[in-house]
Structure I
C-alpha cells in the first residue's frame with residue numbers, strides 16, 4: 001500500500017430514532033430529518049449533517065440540514081461513533 005494514500009474522511013450513517021427526529025424547513029417545504037451522516041476528518045474533527053425527505057411525501061429530494069445543538073443528538077453521535085469503532089475493531093480481530 002502506498003504511503004501517499006490520502007484518506008479524506010471516514011463516514012458512518014446513523015438512523016435517527018423516532019423520538020429524536022425533528023422537522024426543518026427549506027424554501028417553504030417541511031422536511032423530517034431521519035438520518036445523520038457523521039464524518040471523521042483527517043484533522044480529527046467530526047462533521048455531521050442531518051438528512052431528510054419532505055414531510056408531504058412524494059419523490060422529493062433527500063436534503064441535508066445542520067444538526068441542532070441538543071444533548072440527546074450529541075449522545076446519539078457519540079454512541080454511533082463508539083459502535084462504529086467496535087465494529088471496526090471486530091473486523092480487524094482486535
Structure II
C-alpha cells in the first residue's frame with residue numbers, strides 16, 4: 001500500500017480522536033488546555049520553519065513549507081486570541097453605582 005494512504009488514515013483518526021476528547025473536556029479546563037495547545041503549536045511552528053529551510057530547491061517542498069508555516073502561525077495567533085477571550089470571561093466586572 002502507498003504511504004500516503006497510511007498518512008490519510010492517521011489524519012482521519014487524529015481528527016476523530018481529537019474531536020472526541022475535546023468534546024468531553026469540562027469548560028473550566030479549556031483555558032489551561034488551550035495554553036498548552038499554544039505551546040505545542042509554537043513548537044510546530046519552529047519545526048515548520050526548519051523543515052521549510054532544509055531543502056528549498058524543490059517547488060513542492062517550498063509550497064508545503066510555506067503552507068505549514070502559515071497554518072502553524074494562524075493556529076498560534078488564533079489560540080492566543082481565544083485564550084485571551086476565555087480569560088476575560090472569568091474576570092470580575094466592576095459595577096459603578
Quiz item: Taking percent of Cα pairs over 21 Å apart for each of I, II, which is largest?
Solution: II
Self-check item: Structure responsible for 2.4, with distance in nm of label points 7 Å out along Cα→Cβ at positions 24 and 40 calculated and labels I, II on offer
Solution: I
Exercise. Out of I, II, choose the structure whose coordinates give FRET efficiency 1/(1 + (r/R0)^6) of positions 32 and 64 (r between Cβ atoms, R0 = 35 Å, to 0.05) equal to 0.65 when calculated.
Key: II
Quiz item: Ranked by relative contact order in percent (Cα under 8 Å, 6 or more apart), which of I, II sits at the highest value?
Solution: II
Quiz item: Looking at structures I, II, which one was helix-only ellipticity at 222 nm (-39500 (n - 2.57) for each DSSP H run of 4 or more, over all residues; to 500) calculated from, given that it came out as -8000?
Solution: I
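Quick note: the coordinates plus some simple rules give every number you see, no bench work behind them. Being a predicted model, the structure only gives us computed values, none of them experimental. Cβ atoms are built from the backbone, for glycine too; each structure is taken alone.
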